[in-house]
Every structure is written in structure tokens, then in C-alpha cells.
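Just below sit the structures, each encoded as C-alpha cells.
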Structure 1
Amino acid sequence: MTKIGTTLSQVGKKAILCGSGELGKEVAIELQRYGVEVVALDKYANAPAMQVAHRSHVFSMLDGQKLREVIEAEKPDYIIPEIEAIATSTLVELENEGFNVIPTAKAAFLTMNREGIRRLAAEELGLATSPYRFASSKEEFEQAVAAIGIPCVVKPIMSSSGHGQSVIKTAADIEKSWKIAQEGGRAGAGRVIVEAFVKFDYEITLLTVRHSGGTTFLNPIGHYQEDGDYRESWQPQPMAELALEKAQHIAKLVTGALGGYGIFGVELFVCGNEVLFSEVSPRPHDTGMVTMISQDLSQFALHARAILGLPVPSVRFYRPSASKAVVVEGDSDKVVFDKLEEVLAEPDVQIRIFGKPEVVGHRRLAVILASADSIEEARAKANRAYDKLKIDVLPR
């Protein structure tokens, strides 16, 4: 039975967030609804989740020694990775010593590295994926491209949000793609994956909740990306019944292999009734921000319930909904959101401003949410609201 004592007392529960972005902020809020003490960690000060957490620490999550020091000092009941760039080998050690890593240290370890999760899915579980090769050197990379064929997609095995990703469309792109992958990897230059270019009808995120009562699938989420980074999402993505059954089967196998309780974002390519596994995140997914308006329990509320061992008897879907990421470009620590009265003039429109302290280059700083009687109208409504938003990027 789940018991939660007085917050900030010896009988209370404590959670550490490894990563404190906009997704972690919502998880922190949902945990606090149950009286859980939240400690937020990130590599920069005043990250979104830090602004609502009880306490915070600033350091790189890739610093395994510092991560261990903080966790041993805080003694949390739950260690919750919110990002992939974490010293996962340290998490494995801590889990072996009795700490509770969400959903499991294995899940964090395998999904930080595209090679680990792809080999699990394709080679251990036998799931259908796009053809792929891994390469550690320029020579191996050129051999992989030759084996896979052009066009193909190139990604560092350790990166996120499209960093280091490119598409080789002609032989002239090979040199450039290698350079992009080497510069965009999370750990610097290193190993890459070369994947065959899949001509899919659409791609989805199938949010899958493993909880004390079993496994629950949310309505599939369709999404649009630019350079591997999410820009829009909508729910539900229309799917043939057979394709949906296959998607759920794949999601259940993958999340079952990773284990633990929590929400997983399973990314899949769909072509007719055929479904290919792409990736999985053992945490809330950026495309899943649409659930903050589409259903009674958002992905963050479901993650909190699952983590705490609480049941998920049902999830009530309200109506078709959409999200639109607000990506800002510039170099500033003073960004002003204007015309909000116009943004929110239509019914069933919301905006969430994340509170990130600065932008350097381009950065997602907010999301617009909308619901309507159809997916098309929800997307159109979100885009209308987005077009009304005025953003001033002031000089430092």
C-alpha cells in the first residue's frame, strides 16, 4: 500500500528530478499534489522545474561523482530521470545499492544510447525497425551508408531533439552528414547510427503507462517535426484498428522489457497496417504536452500516479486536441511574450510559458494548446493563436 507522510518530514516522500525542463516542471507539480518533496537537478540555474521545486542543485547530470554525492546526501525515495544526458552507469550502481530509479536504471541506460535500445528492440525482441548500421569511424560510416543505401538518416547514438541528425539525399551529402553527427552528439564526436529512409504514412507517439494495475495505452499522438525536433502534435491520430493493435503490441513488449512503473513515449512509424519501432523515452514525451488539454489525467499526472504505485483505473479523453511549440531564436535573457489577450481570445485555447531563463540560438520556450470538435480544427486553432503571439527578444 502506498503511504505518504507529511511533506518535508521524516515520514514524507522525496523525489529527485534529474533534469528540470518543462516536462520535469509538470512532473514536479503533479508529485507535489500528493505531498511529495521535490528536489530539482539541472546543469543551469533557474531551470523550469527548479522554479516550483522545494530545493535544487546545479551541476551536469553527466558528472557521475557529483550525481552520487547529491543523491546520497538527499536520500530520495524516487530518482526520476527527465533527460537522457545523465551518468546512467551511476544510476545502475545506485539502483544496485537499493535506490529506486524510475522506471528502472536499465531503461535509462539503454535509452540514453540509440544502439542499446535499437539492439534490444530489433535483435532481442525481434521487432520490425528500419534497416540500420552503426559506425565509429569515417571509414565505417561510409561503409554503412553504402550498405544501407541513399537516401538514409544519420544520427549520433547519443543525442536528442534532433541535434546532430541529418538526411543523406545524394552522395554529396555524406561528408556533411558525418560532420553534423560528430558535432551534434551529446558526448561530442563518436559513434553514429545510419538508418534506411522510411517512407511512412505518418509517425506517432504511443504514450504507454506501466502502473500497479497493468499497462494503459493513451490515444495515439500524431506529430510534425523539423530537423528531428517536435513542432506540433495532435491527439488522436486516426489509425486503422489493425495498425493500432500492432502499435500497442510493440509498445507493450518494449516497455515490458525495460520494466518499472511510469509513462513511456514509444515512437513508431506507420505505413498502412505496418508498424515499425523507432525509439522510446522512459519518461513524459514532448509531443505528449497535448495531453494537458486533451484528457483528465495528463501524461505528467499519470507518470506521478505510476511512480507512487497508485492505480490508473481509467483515463477520460475529452476531445480532439493539438499543441504548437513556441520556438524562439536569438541570444537573450530577456524574452517578452506579448499579445496574450489575442492569443487566448478563442475558447479552448491555453498557453504554457516554461520560464526558461535564456535563449541562445533557438529554444522551445512555451507551448500553445487547443481543443475542438476535430483534429483539423484543433490544429488550426492552435496555429491561429500562435500567429497572434508576439515575441520580443531583447538584447542582453
Structure 2
Amino acid sequence: MLCSGLSPTGRALFDIDRTRPLSLYLHIPFCTRKCSYCGFFSKAGCSEAAIDAFASKLVSEIDFISQSLGKPFCTVFIGGGNPGILGEKRLLAIAKACCRWGKPSEFTVEMNPENAGSWLEGPLEYITRLSIGVQSLDQKVLDILGRNSSALDTLRGIEESQRLKQLCGFSLNYDFICCVPGCRESSVQDLKKIRELARFEHLSLYSLMVEPKTVMGIRAEKGEFSPVGDDDQADELEMLWDLLESSGMEHYEVSNFAAGPDHECLHNKVYWNMGQYLGLGPGAASTLYSPYTRVECLSNVDQYINSPLFSGYRTEALGRIQQMEEWAIMGCRTRYGLGSDDCLARFGVRLPSFLEYPGFTYDGSFFRPGRKGFLLADGAASYVLDALASSDADGEESGIGQN
């Protein structure tokens, strides 16, 4: 059974498969200052009036979807940008709208350290998981990254997050960035220090990606600095992975560690398992079923605010090959890997019997990465796709090689 969205203007929106769980991602496209490495859509310096208008529009879209769905969302994730810019009143209104039919299994809000404060106590009635964008505890690294938070702000934010955790009992994640040119030792000291300062259930460790059109990307093009090379990145990552694992954290996805399976991020696993999720807000993306469809909202705050509900969303049905590519890429990044039965259920063909790739194991049922496999995930995904296309599994009948 499908939940067909129609905007109040009568415009057809998209179909949500009610037989599948639906997760919700909300993109808050505001920040105080754009970080030098950030490739996500966000806008600095917006007025309070614009933020008010955005929050009101977002609540209206959530209300419409929630009423149409008629049941709780599976998970909710509020990201950005910096959701902390919303403040207590706006965030509370959004949280209430998300929980109209009941609380999700997991409700995460991202926050910059300087925004972690007592005002969060109201919305935390709904929030089960707080994610703090620490990135680094070293002022030199924060300056390179163009962060708004100083090292002192960051330490204060960690302290405040610990107070709120003790008060409200939510799960806590910290984000860090490593492989910053010339700052390997800072990464090691950061992780040692956070273990001493804080209690947390989850940590995300991202290797710095220098993307085109970002401040860092433009500087790299001009030759002002060179990104860390692949071999040096691998060495630094493995050293940091050892440090986290020695403290009891389990490495369950290339960039993510949890204090046991019960603390893995449920919302991110929806992405990695190709589940159904709806993204609302400028720059947000969705994956919906019946058929498998990508939905994207235009990256324009003013247009989002001033247009009718859902008018800025664009849909594209993804063919079998595109689906298989996503499935292989996502699966090779998690310790759970790719399942042959799952491949059969999704695409009508099992994984070939001859899979063999450095850093991965295959027992005929699951193709899984080990430590070295996490470093080779993208290459492994390409290998699996090539193996599926060239296997003896009757490609024409199963649709392999067709779009």
C-alpha cells in the first residue's frame, strides 16, 4: 500500500511505501560561518526572520507527511548546517511535529560545541541521541578547518554535553576529523584526551575530504597545501583505529565506532542498508520505494521559504544498475558486508561463488571486510559489481547489465 503525497496546491509529490519503515532526515541549512572543508549545503548570516520562516515551513511539511503516514517514523535525524542555530523554541516545535504519532526508535540531533547548553533541556524530552561536531581539540587544526568553535569553546561544549547526558540519559556521539595535513600527532592526542574527558557510546572518525569548490579545495588547487596521500592516510587511520579499539569501541563501519551493537547509529544503518527515508529541507535527499526513487530538495533557502509545500523537490527513479551500485558501495563499508540472500531478494541473483578480494572474507553467504578491507571498500564494491556482471548467474534473466 502506498502513501501518495499531494501538496496543498494539488501537486503530486512522491510515493511512500507504507509496508516499509520510514525514517526522516531534516536538513537545517544554517551556520554561523561556513567551515573551510564543508561540502554540504548551508548558508551563513541568515536573519532571525528567515530562520523563523524556514522552521515554520519545515514543521508544515513534517505535519503533512506525518498525517499522511499515520504512524511513528522509524528514526529521525536533524542535521545541517548547524541545528543549534534554531534555538530551543524552534527545535522543540520541530521535535513535537516529528513525534505526532509517537517517538521514533532513535531521535538524533547534531550540534556544534558552542551551541550545547541548558536550552536543550526542553527538546531533550524527545531526543534520544546527541551528536556533537567536535572535529578537533587542537586550535591549530580548528583554524585549518575554519571552525567557528575555538578549542576552549569545544572543551566547554564537551563538558556541557556530559552534564546534559547525566541529566537526561541520552546517547552521545562525538565527531572527529583526522588526516589533516601536518597534524597527525594532534589526532592521536585528541582521541586520548576525549577518552579521559568524557563518557560516550559512539564516535565518528572521518578522514578529511578536500572537496572541489570548498575553501580548502580552492586552496589545494592553488597549490597552497597538499592533502595527505593515500598511504599516509591509511597509516594514520589504522593507528587511530587501534587506539579506539583498545578502549573497547567496536569498528562497525569505515568511519564509525560504537560501544557495542546496541549503540550503533540506527539512522545511519537505514542509509547503509538501503532502507526508506525521507529528507526535508533545502539540500536534503530521500530514498523512497515503489519504485526505488531518489528525491532531492533544491539547495536554495529563499526558494524553499517562499514556495508552496514540496514544490522544490525533484524525483528520479533509479534503475537496477544504479541500485546495485549503491547496495555494493554501502555494504562494503560495514562490518556486516554483502549478503548473498539479500542480493537474491533485491536483484534476483546470488553473489558469485568465486569472490576473493584483499581484506575481505567470503563464506558463500556473506562478503565482509576486515580491518584492511575498510581501507579498500570502494575497490571491493567495484570488484563485486564486475563479478556479478560477468558471472555465470544468467545475467539477462536476472537483469544484470540492464538498466
Structure 3
Amino acid sequence: MAQKVLKVLFVDDEPNLLSAVKRAFHKIQDFKIDTAESGKEGIEKIKQDGPYAVVVSDLRMPGMDGIQFLTRVKELSPDTVRIMLTGYADIQTAIEAINSGNVFRFLTKPCSTDTLLQTVQAGIEQYKLIKAEKELLEKTLKGCVKMLMEVLSLSNMEAFGRASRVTRYALWIGRELQYQPMWKLETAAMLSQLGCFMLPEEAFLKMYRGEELRGEEKQLMDMHPSIAAQLIRHIPRLESIAEIIIYQEKHYDGSGFPIDSVSGEKIPIESRILKVALDFDLLLYRKYSPSEAYELMAKRQGVYDPKILPILKKIAHIQSEYETTMVKIEELKEGMIIAEDVFTIDGRLLIRQGYEVSAPLIEKLKNFAKTIGVEEPIKVFAPTHSEQRTS
């Protein structure tokens, strides 16, 4: 596959300067030049035609000056390398530009074509470095999360199943809220039950059935968010995920776990979403319908964010984005949802309904099919094209 040509945006209110830039760089094949005559036009181009590897902006422009423009560029496209070009060279301006817009280079007019080209090429190399490091970090993070989830699936399949379902509900809620960044919510939901790896599956099921836990079982259940947070807080970029998980059982009015003064909007929004998703999952397990679960949760004063809870009303409609079908084990695909309990041929419960199909789950079923035998076909909800998993 041919490498994508990177783009550079020049923003200046002097049309003659932009024309000169186009003439000077038109033979350069390393990158493609685009121009805008104002900060407003530049923002529109970034929204419509971005991302740009490098943005070069004049400082003094009517309406939106260069500092305001580059600060906005940083918000819209954090990886874009920003360069400022101005005829008004003073130290204070340079400091403000660097601090407000994280400017990579600060050049003064008049600037030779060679100097400008070298600076832009340095900016492109910086952009490539940023993207490469980001890609490496994201792959490392995904690998860590996958490993942790595999450990959970091996130690407590019930907790793994709950994490799978809660992730699905949390993402539905997040989409309705137009929440971003979705990866953060998804990762927190996936790891929300990680601390249950020490908890016996039978104790986990007691909690689901509403039975009283005592002694060590109760202590482990109460501590599982803290245990999960301790496990992941030292992984780069997952520090905020640890905080979300700590507060996943916190009530909106400040009661609940952990016991502190945090309440309302001070609770991470991801934690507030998770609280709704976790309790919704618990009620569905106890055979409440989605509408019944919502009505029951709506009666709990001070527990849920009043802006998030009403979204549960739409869950039944979202279910329509899945179609019911019967499949054999070899036809199972990640993203499908187990619609009915799965049993071995000798009648033992193997997988409960509601689990989202994953690679470890498929392998588990294949192994049981070879050794003991599994009742087939399996009833599943298969996502339609309108339901895409967020990465």
C-alpha cells in the first residue's frame, strides 16, 4: 500500500504570501500544501480536510490571531505540529505562543524559503515521531488490557461475563451522551470487574442473586474496585482509568463507596455511567425487563446522575440493532451476544445468557465440545451493520 502523503496547512491573511509559498513548494513531493486566508477558514479546513501534519500560522490576523488559532488547533488536532510565522518578533509574544498553543517553532518575517522548508520538514519528522510513539503506546495498552481480561476470564468467568455486558451498556449510554473519548469509557468498563479475580464464582453469583455475603467474601466484593485500581494504576495512560474504577459504585449524592466528600459532577462522568450500567446489568440478571429495571432505578433517590439515568429508556430500542439467530460453535464471532444459557450435553451450565462472545469464550466452547460435548446450535444476538464496536 502506498504511503499516504502528509499535508501542511499555511494560514495567513496575505494572499501574496500564500501564493509565494505555493510556488516555492509546488515541486516538493514529501508533503502536500494547503492554504487558508484566516484563522476561521483554517479551522474549517482542519475540520473538513484534516488531519494536517503541520500547521504554519501568521501571528497578526484580523478576527482570530495566530495564538488563538493555534490554541484551537491544539484542541481539534493535538498531534498536529504547530509553527508560528510573524513579522512582530518579541520575546513575550513568543512565550505566549509557545505556552498557549504549544508551538514547535517560532519564525520571523522575512523568512527565507530554505529556512521555512527546513522548519516544515522538521515539523513533519516531529509529527511522524509523535504518531509512531502514540501507535506503539496504544498497541501496548491494548495488549495489557487484553492480557488482564484473559486472566479474569480464566479465574472468574462470571466476572468476565459481567464486564462484557457492562461494557456494552456503557458504550450504548456513551453514544447517546455523545461522550468522548470512547476508548476511555470502554477500557474502564472492560476492567471494572478485574478486582473480582480473587473472588470465587459462587460468591459472585450470590451477589447477583441478592444473597447476603459474609466474612471474607463480603470483604473481597467490597474491595474489588480498589483491587482493580491498584493493579492498573501504574500502567502508563491508565491512571485515570484507575480513578474511574474506584468511583464506579459511588452514588451521585456522595454516599456509597468510597467513603469521601466527592459527589455530583465531581465524580468522573465515566464512573457515573458505569454505576448506571452496573446496576442495570444486575437487575436484568434478576429477570427484570429493561423498562422494569429503569422504573426501579428511577425510584432510587440520589443514586444516579439525573442526566444519565433516563438514557436507559432507549436501551430496548438499541436491542433492535441485533438480530436473533442460531449458530454452531464454529460460526460464533466476536461481538455476538449469547441469547440463551449454554449447556453441556450432560446438562451442566456452561455459559450464561448475556455474555458477549470473545476469543477466549470461543476457545472455551471448542474445548468443551471436543471433550464433553456442547448442546448446539447456540442462540445468539448478532449485531447488524448499524451496530459497530467502538475501539
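Read the figures in this text as sums done on the coordinates, not as results from a lab. On a predicted model such as this, the values are computed, not experimentally measured, just so you know.
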Of structures 1, 2, 3, which gives -16000 when helix-only ellipticity at 222 nm (-39500 (n - 2.57) for each DSSP H run of 4 or more, over all residues; to 500) is computed from the coordinates? 3
log10 I(q)/I(0) by the Debye sum over Cα atoms at q = 0.11, 0.15, 0.16, 0.21 Å⁻¹, for residues 148-291 alone was computed and gave -0.55, -0.99, -1.10, -1.35; which structure, 1, 2, 3, did it come from? 2
Taking Kirkwood radius over Cα pairs in Å for each of 1, 2, 3, which is largest? 3
